[in-house]
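Presented below are the structures under discussion, each in the form of structure tokens.
Bear in mind that the values in this text are calculations on the coordinates, not laboratory data. Bear in mind the structure is a predicted one, so any value in this text is a computation, not a measurement. Cβ atoms are built from the backbone, for glycine too; each structure is taken alone.
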Structure I
Amino acid sequence: MQDSGLLRIVPHAFIRYKLLNSLFLGLSVGAVFTLYKPLPPSLFSVGGIVLALGMLLVAQLYRHIITVHWFFRISLFVEFVLLAAMLFFLWHAYDYMSALVLYVAYQSTFLFGNYLLRAETLFLNDSALLGKLDSAKQIGYLVGMLLSYLFYKVLEYKGVDEAQMQVYDLHWLLVATEIAIIVQLWRSFTTKPMQEV
């Protein structure tokens with residue numbers, strides 16, 4: 001589907017954005033088990049139901065929002081929600097409320113997961129680019145998990161053994177990574193003709 005606006009994706013910059021995005025996922029994947037500990041299991045059932053209903057609603061809007069402009073806006077929204085949630089976590093006590101805020105923030109970003117995958121496939125629309133994109137995502141995820149493992153081991157070596165403190169410390173790295181992601185996302189879209197990019 002072609003967008004009638006002037007905004008375009010810069011493919012190689014977008015691939016770098018997705019690499020960083022997957023690096024973030026790899027860094028953070030183990031932290032959720034500690035982050036969500038204060039939440040009751042029934043909340044995850046309710047959250048899953050709300051998420052499924054929300055994704056169903058988003059799917060009904062595809063004919064209106066599968067444009068490059070909306071893809072950029074929604075991608076930026078998702079990244080800023082994550083950044084705000086992490087900053088909230090860093091400046092508030094680790095308790096039920098901070099766990100709930102993080103859970104709701106992450107769920108609200110997952111709401112657009114299918115949309116973002118569909119849109120990136122439609123807009124890149126080239127098998128070679130999609131292959132590079134998926135390779136970058138896997139490399140980012142693997143490197144993120146490795147860095148996460150090494151980060152936790154360094155903390156253990158320094159005597160930080162409590163899981164909550166380790167996850168708190170990890171969030172400083174996650175915030176820095178998220179800022180880099182937002183910058184790279186911004187660079188991934190342009191109004192210039194492609195030959196000038």
Structure II
Amino acid sequence: MSDDHPACTLFCPGVTVWLTGLPSAGKSTIAHACETTLRARGMRVEVLDGDAVRPHLAAARGYSREDRAVNIRRIGWVAELLARNGVVVLVSAIAPFRDVRDQVRAAHEANGTAYQEVFISTPVEVAARRDVKGLYARQRAGEISGLTGVDDPYEVPLNPELVIDAHEHTVAESVALLLDHLGAQGLCACAASPTPALSEEA
């Protein structure tokens with residue numbers, strides 16, 4: 001993706017882009033890389049990382065199904081508030097349950113706020129090798145249980161707006177796929193990768 005994209009001067013409506021997938025799938029890495037690119041183009045953008053916001057929004061909650069659902073709904077509420085005020089919100093949170101993700105989508109739709117679900121489809125065996133936070137190793141050692149995708153369910157999105165096979169792409173390629181998708185959806189022309197200029201001989 002080229003770095004010579006002009007600063008964004010076009011109107012860009014807010015949108016929540018929810019990156020869902022297994023632990024260590026690459027959600028946060030892609031979200032923060034997108035944030036860097038969009039901010040450099042003059043766009044208003046924020047990342048809501050599930051692990052980072054949990055202490056502030058759901059510190060008293062555990063990891064039961066209901067506790068996780070409450071956390072996701074709260075993240076969704078904050079994301080919608082920002083997005084309806086013109087911010088591109090990149091949420092990187094597992095959000096394992098389909099019905100809760102659907103509730104977040106419905107809350108956006110009720111307010112006319114754009115929402116895009118992006119499935120980071122890294123397989124569990126690849127995510128376990130990455131094991132960025134050591135969770136898979138701890139689960140194998142019997143130190144923790146309830147690890148999403150291993151001994152706790154992860155419900156794969158049925159109709160996400162975009163699927164990124166992050167294990168088959170570099171981070172830069174994954175970012176380009178996401179930003180080009182946002183541009184193609186009309187959510188911001190500034191998001192799409194710049195079209196190479198044609199030479200005089202072309």
Structure III
Amino acid sequence: MTKEQSSRSIPRAIKGLLLVLLLFVAYQATMMLIRDHVDSLIEDSKGKSLPAFELPEVSGAAFSSASLKGKTAVLNFFRSQCSGCRAEEPVLKALYQRIDPQKVLLLGVMMDGVDDYFPPEVTAATLREFAYEHPVLMADQEFVDAFHGAGWKNVTPITYIADGEGRITHALRGHQQLQTFLEALPQGSLRN
């Protein structure tokens with residue numbers, strides 16, 4: 001390589017690095033805008049009514065939104081291979097032990113089956129690993145569309161808390177701490 005070729009290759013290398021940096025910054029900016037948009041849509045659900053639904057529990061039994069009447073409902077949307085969902089798993093178990101089941105119903109909403117996002121064996125492994133004691137519903141396309149669209153099947157965890165009349169009072173995105181859940185529940189929701 002001649003001295004002239006060497007001096008031309010340095011600017012090319014710098015241009016290449018600048019292009020990569022520019023693409024990275026553009027990607028990050030786009031992702032931030034999408035996240036902000038999704039966050040605002042989730043936040044906008046507050047005050048709206050839960051959609052009517054009937055979904056199967058993991059056990060196979062049917063679960064209807066009519067079962068929520070008069071109780072505070074905590075619906076936690078989660079999926080396999082979700083680091084936030086995995087981090088939230090012990091928090092949800094602790095929450096389940098603290099709530100009064102006569103007043104609050106904690107429901108997991110497994111998103112794996114929407115658009116066959118994960119194969120059944122992956123879903124089964126996640127459910128075995130999490131080993132939730134509270135009911136877990138198997139979400140379908142129609143149910144997810146009623147909340148926020150199936151394109152969101154990978155936006156997890158999301159937790160909606162609704163009052164006894166079915167109005168969403170809290171919409172929480174990302175994994176939460178136990179204290180956040182406890183503060184979101186109405187007074188008198190916990191076991192004595």
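Quick check on the output: 64, 37, 28 is Cα extents along the principal axes in Å, derived from one of I, II, III. Which one produced it? Intermediate results must be reported in sequence, preceding the final value.
Numbers: I: 53, 36, 27; II: 64, 37, 28; III: 82, 35, 30.
Structure of origin is II.
On distance in nm of label points 7 Å out along Cα→Cβ at positions 64 and 184, which of the structures labelled I, II, III is highest? Ranking I, II, III on distance in nm of label points 7 Å out along Cα→Cβ at positions 64 and 184, first place is II. Of structures I, II, III, which gives 2.9 when distance in nm of label points 7 Å out along Cα→Cβ at positions 16 and 168 is computed from the coordinates? It was calculated from structure II.
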